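Following this line, the structures themselves.
Nothing in this text is a laboratory measurement; each read-out follows from the coordinates by a stated rule. Just so you know, these numbers come straight off a predicted model, no measurement behind them. Cβ atoms are built from the backbone, for glycine too; each structure is taken alone.
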Structure 1
Amino acid sequence: MTGFAEVIREALQLFEAYQGEQAANLVSLKADITQGVADIAAGQVRELDMNDIKQRGRAALAARQPT
């Protein structure tokens, strides 16, 4: 029975570590959301133009290509 108790103890320790990591991730996510909302309120964001991003990326890639 000693082996069983050790397995359960280890499983609980791993689960507690996992929960701690999840809690830390949640805190970080909430901070990111709060920062994003503040940035929106301050007018520090703009709508993404995916076509513009693609064009600039293609131009940058073409500039690096040997001719």
Structure 2
Amino acid sequence: MTQPFLEHVNITVSNPEATANFLCELFDWKIRWHGGAIDDGITYHVGSDTHYIAVYSKGKNQT
């Protein structure tokens, strides 16, 4: 039987770039991808080749 695993987790933060850089430094991870996201936001995918954390922030005009 294959072991279950968690591929990714999404979190909302106030500064996704700073959070992504912190996670890279803390866990020796890499930024896998970054770009535009829902609600005119931005997302950074940070992790390894097999798992990542998506750090997201809404656009400036979103509440």
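Worth pointing out:
- Structure from which 6.6 was derived, distance in nm of label points 7 Å out along Cα→Cβ at positions 4 and 52, options 1, 2: 1
- Origin of the derived value -29500 (helix-only ellipticity at 222 nm (-39500 (n - 2.57) for each DSSP H run of 4 or more, over all residues; to 500); candidates 1, 2): 1
- Value 3.4, calculated as distance in nm of label points 7 Å out along Cα→Cβ at positions 12 and 28, assigned to which of 1, 2: 2
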